[in-house]
Every structure is written in structure tokens, then in C-alpha cells.
1. Which one of I, II has distance in nm of label points 7 Å out along Cα→Cβ at positions 236 and 276, as calculated from the coordinates, equal to 2.8?
2. P(r) over Cα pairs in 20 Å bins from 0, in percent was computed and gave 22, 49, 27, 3; which structure, I, II, did it come from?
3. Tell me which structure, out of I, II, gives 15 once relative contact order in percent (Cα under 8 Å, 6 or more apart) is calculated.
4. I, II: which one has helix-only ellipticity at 222 nm (-39500 (n - 2.57) for each DSSP H run of 4 or more, over all residues; to 500), as calculated, at -5500?
5. Work out the source of 14.0 here, i.e. which of I, II gives that when mean count of other Cβ atoms within 10 Å over residues 20-27 is computed.
6. Say we calculate distance in nm of label points 7 Å out along Cα→Cβ at positions 116 and 484 for every structure; which of I, II gives the highest result?
Structure I
Amino acid sequence: MLALSLRFPGGRFHATPWGRHVNEGAVEWPPSPWRLLRSLVAAWKRTAADADPAVVTRALSALSASPPEFLLPPAAVGHTRHFMPDGKAVRGGSKGRDKVFDTFVAFCPRDPLIVVWPGVTLARRELDVMRRIVRALPSLGRMESWCEAQVMESSPGWRTAADLRSDPALARHTTGVPGRATSDDEDTARVLVPEPFPATPPVGRGHLLTIDTGTLRERGRRIDPPGARWIAYRLPTDALEPRARPVRPPRIAHVARYALDARPLPPLTATVAAAEAFRRNLQRVFVRIADGATSRCFSGHDADGVPLEGHRHARFLPTDEEGFGRITHVTVVAAEPFGDSEIEALETLDQEPLHLREGVDIRMMLLGLTDLLGAVEKHSGIFGRARVWASVTPFVLSRHPRRGRDEPEDQVRLELHHLGLPEPDKIATQDRRRDISARYPTWNQFRRWRRRGPAPAITTGYGFRIDFPEEVEGPLALGYGSHFGLGLFAPLEKGRATVPTAVKGALIEAPAS
């Protein structure tokens, strides 16, 4: 069995059925396999063009051999209405307007839509290339239908889509299988599927999966596309009816990630100031939600004001993920999971803009919540796995060095030991301007002290490259102010320490709608 899991971060699927006008208010549900295979071909051509066409064609041919089954999340139909200029002049010299209906299927962004081919088993090469193409799928349907897709790992007991409902997270999903309705509790949906096509020749120009739809309709004058057929799917009558969601079990989340929006964005040298302002906003929101209580995780203190030990409370890590020396994202990460009230505060924080200097409001957008394992497995930026790590922000000493016996490298080793990390093979001093980028400031151009809280032992900033004997998981932040973005390290890639731009699917769970 082969299964694809499709998540839609926007919580909407926009697609007009073939042969219907957009203003009819019709919506395609479930998504047609014909549309899905064409989208996979487009993702292949755009992002994985180096893949062997023969291998890709064999995989797609296997998917076309039989119609898939669907596991559909609880959903409802919605629409918006808006006007678009039609380019035609009307009386008075103004332009005409066309009223357009945008109909879509709405569902929870966390609920996946699963497509299952019960009788399909791909060889290793075909499965590897399918995983690569599916991960690169940006959307399904219209471009508003942002999509995060992956090939599901099968279990021995899985044979059909119904078998997947044994997972409690999928218990409320409904099945869509080929066939006509057989009772009053079922409806019949008309779905477009591709005709089976051979594994040779490779998919190329002129193939049914690559023909432009405008060419089919305008030049070919075809009502139905060639190489495709309509079949009936059996769905429950309430497949598109709103249903009350049950109370979910507590979510486990250790990481929250935000994107910043301002003109201009704050400079990377203001890392500490941005982190402190972010934490102030978050604590203010939490106090409002928790009726005056404070959060140990966010504050770093217990109820009596005594600082916590062990670095298990939240770190606030501003990062530059565009490479221009400006803070573009803030990540909150804690070793212990956030509580319910803390999650609620994190989800509503984007209503409170940051204020670093008068007259500039920095807006925030929550990108998602996840656990540590999910963040690390995505290999995204500071959450990657690597043997070699390099400074992104300056390392500042947390205690006074002993003259002649205590070098900054020794404090780095001590910090690593306290975190339970392996003894590094090598620690080398790193000159920011020479080793990374001339666009970036030097270490001592950063602000290296907190406005509130203890002062550093000395204010000099250092940069290091750390070589470990084995791969180490991020995030890695050491020294004074490590909970506020100082002493942050990133995996060293091709001789340059970078925090890469956000990768699609970096978080496995989108914020609640």
C-alpha cells in the first residue's frame, strides 16, 4: 500500500471541478487523482528535474493503474465574493467589474487529507524519487491551497484507507472509495481520474499529464481532457457538513516559531533587545490569560522569584534567515513542554506588536508549534544535526576568567559539559568578518548585555567554531544571555555558518484556527 499525507496550512482547499465555471459555486471534493498526478509532474519539473524520467514515469504509471481511496478530514464548504476588473470601459470612463465567487473546502489545518493506493507497492528507486517530489509539492488546486505533503510510512496491518482510522488522530476522518452510494447515509461524487498509462515512454511534452488546460479547452475544444475518465466515489452524506470538534488531548509542544514584519526590520546587533521585548510581550499576554499568574517557563523563576537551574526554561532566539543582517524570525524553545495556558499565550501573541524604538511597530506571525523531535527531524536552521557548529551571535563570558589559566575556550567547554554534550575535538576562534560575511557586524558591534538582569562578567564578544566527534542536535546556545539570543551557534555548511531561509514544512503542526 502507498499513502500520501496532505496538510493544508491555510485550512482551505480551493479547486473548481473540471467542466464547471468558478461562479457556479461548485468545489472539487475529494481532490481528483487527475489533478494530483498533474501537480506531482509540475513539482518534479520545477524542483527535481535531475530525477531520472524513466523512474518518475514508472512511479506515476503505478499510481494511474487504479483509483485511490481517500481518508477525508471533517470539513465544510465556504466561499468569498469579490469584484475583479474586467478591462472593459463603461459609461463615465471607469472600468467594468466582474463579481467572482471563490468557493473552497474548509477544515482544520492540523488534520491531514490522506490518499491511499491499496494495491500499489513501489520499488526502492521509485519510492525514493516519489518522496522527493511529494515533499516539493507547494500547493494542490489553486495557489491559495498551500500544501505540505509527504509519503506515509506503511505498517504491516495497513491494507486500505479504512485501516488507517485505527489511529486515534484519524478516527473522525471519513472514507471515500470508488463506487456508487448504496444507502441513504451515502452520497455519490463524480471524480476525474487518469486512464492507466504505460511506464514507457517517459512522461514528456504532449503527455496527458503535461498538456496545458487552456490548450485543451481553447484549441482542442474538448469537454473532458484526453487520457482521463469520470468515476463515482462513495462518500458519507455529512462529508461536507460542519461538525463540532471534540476536546483534544493536551498538545505537546516545545517550540514556537514567529516571522517578523516591519520596515525596517531590527538589525541583528539588537538581538538581546528584541529577545527581551519579545519575552515582555509574552509574559504580559500570559498574565492576562492566567488571571495574574506568572509562567515559570517564560520568566525563568519559581513562584518565590528564585532563578531556575538547568536551562530547561524558555530560550528566545532571534535569527536572521535572509542573510542581510536583519532579524527576520524569533524562535521560542524550551526543554520542558509548554502548558495549556502557555500555548494559548503563544498562539495569541501575534496580536501584540513589538516595540524596540519609538514609532516602529514590529508585527509578528506565528508560523507553528511543534515538539523538539519534530523540529530537529526537519533539519531546519538552528535545529539541525551536525558535527561542526559556528557562532552566529557573540559568545559572552558568564564568569570572570582566571588570569593565565582560564581562556574563553575553557568556558565554552565547561558550558558544553553542563549541557551534557560530548567533549569537542577542537574549538577554534572565529573572526566574524573574515569567516562569515562582510555584510555582518563584528562580534563587539552587537549589544552584549541585558537591560534588566545580571551583567556579564566582561562585555567582550567572541566567536568560535566547535568540532564535535559526533553529530549534535540544535539549538545550541552558550554563555551569558544564551536565553536571549547571545552565544547562538548554527551548523557549519560549506565553510559558512548560516541559518538557512525557512524551509517548507519546517513545523509539523500549524497554529489553531
Structure II
Amino acid sequence: MTTAVSARILIVRSPRAGSRRRAEGLAAALRARSHQVGVADPRRSVGERAHDWDCVISVGSSAAAHIIGYRLHRRGIAWTADLGAQNVRAARGADALICADPETRQLVFERLGASAVVAADGDPDALDHLLQAVLERRQPSPRRLRILMIGPVNSSHMEHLAMSMHDRGHLVQAGGAVWRGGLPPSSLPGAGIPISVMTKPQPLWLHGLLRRFRPDVIHANWMPFAALAALAGARPLVAMAWGSDVYLAGRASSVANRVALRRADHVLADSSALAHRLVELGAARERAGVLNWGVELKTFTPAESPSERTALRASLGLGDAPTIISPRGFKSLYNPAVVIDAFQRVRTTLPDAQLVLKHHGEEPPDLGALSGDPRVHVVGHVPYERMADYFRAADVCVSIPDTDSSPRSVWEAMACGSGCVLSDLPWVHELIRPGEHALVVPPRAANVSEAIRRLLTQPDLHDTLAQNGRQLVEQHRNARAEMDRLEALYLRLAGGAADGAASIAASSTATSSPVSVRRE
């Protein structure tokens, strides 16, 4: 919130000693922030005075206190649930989740798939920040939109969109599934954006979320979520495809995609190639457009000197040697075996070269003959901002999937001055000129290794690609400009923009044009 609000808060605690101590610690922290706090236990009737409170916080490892929180929430009171180490599914419908320590936060994520904010008893800041965000959602304002984003709640793509709109002053609610596979809990709750984890039956979950939040616009990320939203009658609906949800869809998924595309009020893709495919599947041409994720240009910047690149490598545990990064993961779609084979070929003439392999699984992948090789660095989850250091440290970035649609990581690598080797796919040719912005090759080891070797042995070629790539990102992939266009679309669909306001289909760049424009 822009200004702090003094709230009336009821803490409902379980009768156990641990819950009493926790409730007293939270109450003291809130009173230190000038909130009015009352404490009760589930045996005491609080329902008849529900509207004496702005917010209820349920505390306890048993379900009793959380059931009271749920009942008050149904009566319109904001609800924050403080979770212990138990699997308390009654707390899933809360506006926000908190816990006492990082260990409990991880346990909550593993057992519930939910993201909690760590709020220690003696530190009122995190608790007050979250509380202010929860209370803000209860205050209507004609100057901001209520935006519901559904999809994979711990995906960096969805987090990026949600936080961008939150930072612009809109009220954002996230909901959907938790993607496992090594991804961490969502960072959205810590930023003041609550999450509702999807439960079965999924249509009832979504109907309940729509009823409680009353959004002005619904943005569905990843086509299965768009199909769910379309079947639930969510309007106005923005359906956004990410790539493999369309290109690798089976028969049943393709049918669901067609339903979503025909019912959505607007359809988005991050490349013209993918947008054209959505039109072929049934999206109305005038309602389809291109929106890229964009790059945070102040975060993703090139190394200013060779000494800075050396220091970056040291900070990442890498040697000061020619460095290749493969950031896409180990799914077969991304051809990791080809990357490894290409690297082995490069090593025959450049034995000091080193390879950084990014993976998203919970266990490190089996590298076969390269296992234990000191020149091969396998990296798991990396905080988003930290990826900029890896791209700055790398001379070459390799992205050679079989199918793709304008991947965010490629543009970020370009912004950091890394020379890119890309597989020859339709999205590449929308903006990228082979030999000028990147080297474009078939995803075969011989071709990939030769492109890597050229970038590592021809400094003039590398520098030309690095400079041109950075300029291309600045001109066409500025995250602020992309989010301006997304906000304009939301306003138009919600009826909050003036007649003739810019829409997502209005842009001066070729790939941001409506899909009726011929691709270049």
C-alpha cells in the first residue's frame, strides 16, 4: 500500500501452548505497528462480532483455528493463516499464508504446494507488509484494476507478469497449479500478491476464486489454464500460449485449446509464428496479438570489461576460461545430448573451454562420460536476477530446441552480450538476422560445435553479434514497453481505457503487429 493502515485484527489460536506463544508473538508485533489486536481461541464464539474486525489471523497446527478463519472469510473478512508443521488443508483458501521459519515454509510448499511468507515473532516488518497488501485488496478504487492471473504460480514467466502489474498499482490475485520439477515456491506472496492453489474439482475452485476476488480481467497463462477459464465462463479473458502447450499438444489438448481460443476475448503469444498457429487453431485474427516477456534492461547488461567478466566467473565458481552456457534444461525437447556432444567436439581444439548446464530437475542429471569433469558445471535453480551474472560470464549461449517461441532466456543472454547459437526455427527470423545478431544452425552436434568454435576463436564476430544483439533487445524487447502494452490491453478489455486507447495489437515493431500483418 502507499500508506499504512491501522487495522482491527483478530487472532484465533489453537489452545495448545505452542499456538498460544506464537499468537502472543504475532499480537505484539502487530501492536508495535499500531494495529488493534484481539486474541481468541476456537472455543469462543466470534461469529456474531465478525464485522468488528478487518482481518482474522488463524494460528495453529490443528485445523480448528483455520476453520474459524475460513468461516469468517466466507463472511467477507480478510484471512491470513499461520501454518505450523502439519498438513492443514483447511488453510488453502486463505488470502495469505505465513509461517515462523524457512524450514516450515519449505515443508508447507512440499505438502500443500503453497507459498508462505516467513514472519518471525520478533520481526513485525514482513507481517505488516503482507497484512497491508491483504487489507488493500478490500478497498475499492476506480484507479486500479483487479487482475486475476491463473497458471503455474511458481513459474518465473507468470511471476514476472503479476509483479509488473502489482508494481503499477493494480490489485493482482494469482491462482493455479504448482509446478514441481525443482522449481522453488512462488515469490509472489512475499511481494504482496496472494496465491490460491488449485484444488479438485478445478471448475469449482475457479468459480470460488472468481466469486471472492471479482476480477476486472482474467489472464490465463499456459493453454490448459485458458481452457479451464473458458469453460468456467471467465470474462473478459486473455489467453496466453507459451509454446509447447500448443506445439506439443496431443489430440485432447488440441481440442481444449480450440475451445479456449474461440471463447477468449484476446489471445496472446510471444512470437508471430505462435500467434499465426493460434489463428489456425480457431482464434479470431483481430483478437490475436504478440506480446513478449521483455528484458529488464537495467538488470541484464553486458560486462563492462574483461576483468569484470573474470570476477563474475570467480564469483560463480567458474574458471577464467572460454565459457559456454546452455540455459534451457535437460528435457529432450532442448537437445541436451546435442549440446554435450558439441562441447566435446569443441574441446578437441579448445581444451580449456568450460560448459555451464542449467537444469530444472530436483536431482542433477546424469552426464555419462562427462560426470565429474571439472570443466562441466551443472547448475540447478538460480534466483532470477542471478541469471544475469551467468549470461555476463558466458562467451556463448546455446539454445537449440526442436520447437520454441521467442524464449525469454535468449533475449536476456543477448542483452548481456553473450554470443548466441540458436536452432533454425520460425520465431528466430522475425527479428534476428543470422550472422548479424546470432548464429543460426540446425540442432546437430557438428553444426552447433562449429558455431561455438567460431564465436570463441573469432573475437570480431563475437563482438559484432554481442553489440548488435544488445541493440536489438533495447529496440524491441524492453520489458517496460511490453508491460505498457499489456496494461493497455487490460484497461481496454475492462472498459477503463478511453476510446481509441492503444491495444496489444498496436506497435511499431514487426513482431508486435497484429497477426494479419505479413511476417518479415
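1. Answer by label: II.
2. II
3. Corresponding structure: I.
4. It must be structure I, since only it matches.
5. Numbers: I: 14.0; II: 19.5.
Checking each candidate, the match is I.
6. Values: I: 5.3; II: 4.3.
Comparing I, II by distance in nm of label points 7 Å out along Cα→Cβ at positions 116 and 484, the maximum is at I.
Every number here is computed from the coordinates shown, using simple stated rules; none is lab data. Note that this is a predicted model, so its numbers are computed, not measured. Cβ atoms are built from the backbone, for glycine too; each structure is taken alone.
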